[in-house]
Structure P
Amino acid sequence: MKMTTEQFRAWEHKNITLVGMSGVGKTHLSNMLRKFDWFHYSGDYRIGTRYLSEPILDIVKKQAMEIPLLRELLRSDYISIQNRISIDNLGPVLSFVGKLGNPEHGGVPLREFRHRQELYRIAEIDAMRDVPDFIHKARHVYGYNHFINDVGGSLCELEDPEVIDILVNHTLILYIEVSKAGEAELLRRAEEDPKPLYYRPKFLAHHLAMYLEQNDLPYAALIDPDEFTRWIFPHLFNSRIPRYEAIAEPHGYTVTAAEIAALRDDKDFIDLLETAVDRNEPPEVAAAG
């Protein structure tokens, strides 16, 4: 939602959606704000515990069934397998998304990879549709004054206008912009520790074909999963920037990752929000205020 500085100051119960690449500080900030009466809504936590919990467990159980001892114990209900997902440990969600490539090197075959990508996209949409309900719960059930929506880096990839409308109508959208130095650091991290990612279908098809051609590979099953993930990340990063900006410019506000990193408490955060709102106001409105 858009507002004047005065409207922001008068907004008693603040609801904020953080938008930006993974690694810019969204979760770190959200965890800090939990200490200061903010309800932390993690999109990926909601995805893992509500919308993908069963598909995640199905993959684990399928692999366990290939081991004779575990197969017998599972079929006899002598053991069970459960997710141990927390806001600080979203490993099962990342493992479910997986990395495209050779199964012998931990990769996911192309057809299965596309299937998981679609399941993740639907789950992220559903998790964002839940935001209004959780804003209500945060205030009226759990007694928090404010609400922070910590969304995944792939929000800009969903291509679902309804999701953006929901977030705009119920929250103030804050885009965390990365500097050139910050961009280099994110690229370095992705090179050292490539993580599973969500890709728009057209983006994946285009870049997969490019990668196969450049590396003279006939099909995706021969791809090294980590190498492909390292190669595609800079392309993904550059494609997401204008998508974030297209959300923030008409609907929200922009701050830098450096400004986020400098925050010490919720007062600093609210001051930064006010600054972001203030510098986005038309001059005549600011003068009138």
Structure Q
Amino acid sequence: MSLKDAIKGRVEALDAWARPWAERSQWRAWAYEFLLFGLKQAWACLFGGLMLVLLVGTHLLWPDDAPLARYDFLVIASVAIQAALLMTKLERWDEALVILIFHVVGTVMEIFKTAHGSWIYPEESLLRIAGVPLFSGFMYACVGSYIARAMRLFEIKFQNYPPLWTTWALALLAYINFFTHHYTIDIRLGLFAFSALIFGRAWFVFTPDRRPRRMPMLVGLLLVALFIWIAENAGTFAAAWVYPSQRDGWHIVPIDKMGAWYLLMLLSFVLVTLVHKPELSPQLPARGGIASVSPVPR
């Protein structure tokens, strides 16, 4: 039995045990649905969660006289995590390819940004390109991995999804602006307005348990960007990278950095749509209707 099948069996057994309790009242049903929502979110964050554990754990515990540089260990560990996800079929090969593309896209931006002093990697290592440790690309891959897994786990569909060319135009302009704003005007505010224009009427339709729920896409995208910003604070605390203002001591990353993560996360989302085509959702069932969707992670 594969690890994926073993996990699926455990979840099915847990659901069979807890479902009778949840069906005794509406409040219990809501509590159980919220619990499943949190568990699925945690499962979608598997790659990112493991990376954060590695970043913070090695920051606190890595010996100064270790023969292997901490950053180099993070590169090796990141590759091992990705390989394990593929071997256990917890991640699909087509998803891994898109995540690899985002890895490359992120690394190119890292090289450019560090050359312009936007942030630095303060520790020495061998596995790096132009001063950028290779583990940095995996931090971008974590975002792509989360989006791809969440699309599957929550069986996400869309209402009023914009034309695909508009999402690609937004993603391309956002990526270009990360480079060009150093030399010309920063069009970030315009990109925010563009995203509000094309996604303003769109909704995520997701299934935490058996009943489809929906959320405005802009709200969902902003929430993801917020949690990436929180993870970024953990990363800078762990000295995975450091902003110029943090050289004399760590402090919370300014909240306006969330805007950059919002745009970069949109780029990741658009890349993921290469393998998870945006599927339009029919109208949700009338109140009380149930869709036969299993809570089991896939």
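Laboratory data are not the source of any read-out in this text; all were calculated from the coordinates shown. These numbers come from a predicted model, not from an experiment. Cβ atoms are built from the backbone, for glycine too; each structure is taken alone.
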Given a value of 26 for relative contact order in percent (Cα under 8 Å, 6 or more apart), calculated from one of P, Q, which structure does it belong to?
Q
Can you spot which of P, Q the value -17000 was calculated from, given it is helix-only ellipticity at 222 nm (-39500 (n - 2.57) for each DSSP H run of 4 or more, over all residues; to 500)?
P
If FRET efficiency 1/(1 + (r/R0)^6) of positions 22 and 270 (r between Cβ atoms, R0 = 30 Å, to 0.05) is computed to be 0.25, which of P, Q is the source?
Q
Structure responsible for 0.60, with FRET efficiency 1/(1 + (r/R0)^6) of positions 46 and 110 (r between Cβ atoms, R0 = 25 Å, to 0.05) calculated and labels P, Q on offer
Q
Looking just at distance in nm of label points 7 Å out along Cα→Cβ at positions 14 and 158, which of the labels P, Q belongs to the structure with the highest value?
Q
For FRET efficiency 1/(1 + (r/R0)^6) of positions 102 and 182 (r between Cβ atoms, R0 = 35 Å, to 0.05), which structure out of P, Q has the highest calculated value?
Q
